Structure P
Amino acid sequence: MVFYDDAGAQKSIRARTDFALINLAAVNQVGRRPLELDMRLAELTSFFSVFSFHMPLAALAAAPSIDAALAAGTKDFCLIQNAGHVFYGYDQLSFALQEALDACRLVTGNVQGDGTLDPNYLLINRRAWEALGRPSFAATPAGVTLPPRQTAQAWSDAVTKSCMTVRTGGDVFAWFAALDDVTAPQSDPALEPTLAFLRNAPDKEGAPKKIFVFNSENDADLPQLRYRPGIDCAFVLASGFKTNRILETLGFHDATKVVHYDYSAPAIIRRRAMVETWDGRDFAAFFMAVRPRIDAAFSAEGGPAGVGYLPGPLLKDKTAVEREFHREVASVFTSEAQWLAHWARYRKLAHVYVEADVIRDRTAAKSMIAAHARGNTVLWMSDMFNSPNAVGKFSWTRRRQSFDVIADALKAHAGSDLILGGQPALWVRAKP
C-alpha cells in the first residue's frame, strides 16, 4: 500500500510510543465473540492505526493485558487500543496526539460514570508508571480501574473526534454480517453509528467520484520480462500514466486490446478524452482544458463540481501539472521522442471503457474479464484491495472472495495472466 510522507507529527509519535492491541472480550471470557468478528475488529484497529500514524503493521503488538503491554515495550509511552477501536485522521490527528503525549502525567483516558476509564483507548506514560513501581491496571470489557490514589487526564476533543469504537451487542452474528460489507442496507439501528463512520472513512458516502490524474506508486511490481510480440489484453485503471509504463515495459503489438476500468465515471471520461483527443504534448494544457468540461458534466444544477481531483497539491497550476507529468513518465520514457512514439502507437489500439467497482460487484468483474481477456493478459489493480476505503468497508474474507473471482476469471479466459498490485492482506499481525 502507498503511504504519503509524514507531513505532521507521525514520526515523533512513532519514536516515542509503543502501540499495543488487546482484546478484553476474549481475555476475560465475557461476551465472547465469534472468531470471525474478533478478527474483523482487530483488523479495523490495526489497519487504521497503520494508516493514521504511517507505521508498519509489525509496530502494533498484540498483548494479553494492559500490564503485559507496558512490560513488553521500551518507549516513553504506550498507546493501548482494544480490538474494535479506530483512530482515523491525517496530520491533524498526529498533532493532537503529540499534544496528548506532552501532557500525559500517567494516564490519558475518558472517565466513565462509575469512575473507571473507557477501556478502548488509553495512553500511559511508561516512565511515570515505572517511577510508581509498575502498578497494575485492572481491566475488564466494562472499564479500567486506576491504581490507588492515581487520577487520569481526559482525551482532548481534537483526539476524540478522530475516534470510533465498535461497541458490539445483541446479535453478534448480525454485527459480523454488517461489518463484512458496511455498504449494504441494515435494519438494526444499533449498527448505524458504527456503519456510518466506516461508510464515510475516508471517502464520505455519496462523495464526488475521484480522478487520480497522477499515480504515485512505483513500478516495483513490474516483472523483468517482456512478452513477444507483446501483451494481447491489458485491464488497466484510469489513473495516471502507469498504464503506459506497463505496456512499454512488458511490450504490446498492434492488436493489443486495452480495457480501461474504474469505479469512477469521471475518471473513465477523462481517460477516453486523452486517448481520443490528446496528441501526447503539453499535458497541462490538455488537462486544464478538459477539467471544466468534466466538472460541468458531473455538477448538480447550480451546485459544486461533483468530481475530486488527486493529488490536489500537484494540480494547482499548469507548471505543477507539467512537472508532475514529466516526473511520472520519466522512469520508463527517457526522451520526448520515445514518449511520443509510444503515445501514437497506443492511441491506435482497440480501447474499451468499463465503469465497474470490481470489489463490490463481482458479477461485473467476471463479465468484464470474460468479454475481453485473451492470450497473454495483464490486469493492473494497484492497491485497491488494501486501501482505506476497501478495508474499512469490506472484511478480509469479502475482499479475498472478490479477488478470487478476478483471478479465477483470468485463468478461465486468458492463455496466461499477470496481476499487478497487492492481493487482499489481512491487517492483523501474526503472533510471533
Structure Q
Amino acid sequence: MKLLNRRETLALSTAAVSGVFLAAPALAVGRAKVVIVGGGFGGASAARTLRQVDPDIDVTLITEAAKFTTCPFSNLVIAGERPLETITFGYSALAAQGIEVIIGLASGIEPAARLVRMQDGSTVAYDRLVVSPGIDLKYDAVPGYSKDLETLMPHAWKAGQQTVLLRDQLTAMPQGGTVLISVPDNPYRCPPGPYERASLMAYYLSRNNPTAKIIIIDGKDTFSKQSLFTKAWDTLYPNMISFVPFASNGGILNVDGAQMSIVTAFESFRGDVINFIPPQKAPQFLLEAGLAGDAEWCGIDQATFESSFVPGVHVLGDAAIVGDMPKSGFSAAVQGAVCAHVLAALLRDQSPNRGTLLNTCYSFVSPTYGISIAGVYRVTEEGRLKSVEGAGGTSVADAPPEARAAEADHARSWYDNLTTHLFG
C-alpha cells in the first residue's frame, strides 16, 4: 500500500473530522430533533458537525458523565508520562454551540415511540437517533474472571479510574516482577492498543524496574503493526517483552485472582500485575433494542450508518461493524461527521451523498518513538465500506530515529487537533 506522508495524513485527518468529504446540504425546512447517545469521539463529532451543517436541527447529546476521558493517549498516563487531566474533556464548548447536553445514563430505546429511556425514568424524544456508546466488557466470557476482579486485575479499556489504578499497580510492582497482559481475539476496541500499552509499560520499567518482564497472552496469532512493534521491542526493550500467541497458549482456561495467575491450555502464568482485557460486545441496551439482531455487534447500512434492524437509529464507532474500518476513536469521529451530513439530508427526504472516510492510528513505542497506520475507505456498489486499494499504509519499517521522533510529535499534534476540534 502507498504510505501517506505525515502532512497528507494530518490534512486528511482534519478534513475527515470536519466532514468536508460530503457536500453541504441545502437549508433545512422546519425543525427536526436528533438525539445522540454517547459523548465520546463519535457522539461529539456527530453533534458538533450536525449543529454546523444545519443550525435549524435541534441536537441533544446524552452522555453518561460530565467529562470524557479518552482511551487514546491513556497508555501514556499508565507510563507516567501524562496526568489523567490532560486526556479528560468536558462539554461546555458543545453546549455553547446550542447543543443540549444531558448528563445521565441511557438505559433503553423504544423505536416505535421514538424515545430514549433514561435510567432515572425520564424519556427523550427524537426524530432520528444516533448511538455511539462504545463497548460493554464481557466479564463472564473467561472462567474465573468477573467484574469483581477488575480492581485486582484492571482492564483499563475504559479510560478513567481504571487507567489510574493500572498505573499505580505498575508503579508499586516489586523489582524484577512480571506484568501479564491478556488480549482478546478480534474484534475489540483499538486493535493496536494492547501492544502500545506493553511498549509504554516497558519504557517505564526499563527506567524504574529494569529486570521486570512483560508477557502478552494473546487470543490470536497476529496483531496490528506487529512487525513495527516487535522490531522496536528488540531495539528498545530487549528480552523484556514476550508475545505468546494463541497457537502457543491454546486459549485461556481459567483466571485465578487468589493466585494472580492465568491458566492456558499449555501453560500457567503468574503475574505481579495483571492487565486483563476481556472480550467485548456492543452495549447491552443496544442489544436489548434489537440493534444487533442475533449478534453481539450492531449491523448497519455502511453508507448511512442506519441500523440494519431498527429504522431511524444510526450506530457509530465501537458498537458497530463498519466494514473494513477498525474500532478506533478517530474512526468514530470521522463516522460521526459523515453521519451528520447523512442525517441532514435524510431529514429533508433527500438522498445523502456517499463520502470517503479516513482512519489514522498512531501508537507510541516510547514517548519519542511513534508508528502509525492509515486507511482510506469508500462504500462499494454492494454497500460495503471497503479499504481503497493503494491508499493509506503503515510507517516505513527501517525509518531512522529522527523519523520515529517526528511521528511521535505528529501523534501529539493529531491528538491535540482532534480533541480541540471536538471538545474545545
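Some notes on this structure:
- At a computed 15.6 (Kirkwood radius over Cα pairs in Å, for residues 131-274 alone), which of P, Q: Q
- Which of P, Q yields -9000 [helix-only ellipticity at 222 nm (-39500 (n - 2.57) for each DSSP H run of 4 or more, over all residues; to 500), calculated]: Q
- Origin of the value 16, where relative contact order in percent (Cα under 8 Å, 6 or more apart) was derived from one of P, Q: P
- Calculating Kirkwood radius over Cα pairs in Å for structures P, Q picks out P as the one with the greatest value.
- A value of -0.37, -0.87, -0.98, -1.48 for log10 I(q)/I(0) by the Debye sum over Cα atoms at q = 0.12, 0.18, 0.19, 0.23 Å⁻¹, for residues 59-162 alone, calculated from one of P, Q, originates in structure P.
- Computed 3.8 for distance in nm of label points 7 Å out along Cα→Cβ at positions 251 and 323 - originating structure among P, Q: P
Laboratory data are not the source of any read-out in this text; all were calculated from the coordinates shown. All values derive from a computational prediction rather than experimental measurement. Cβ atoms are built from the backbone, for glycine too; each structure is taken alone.
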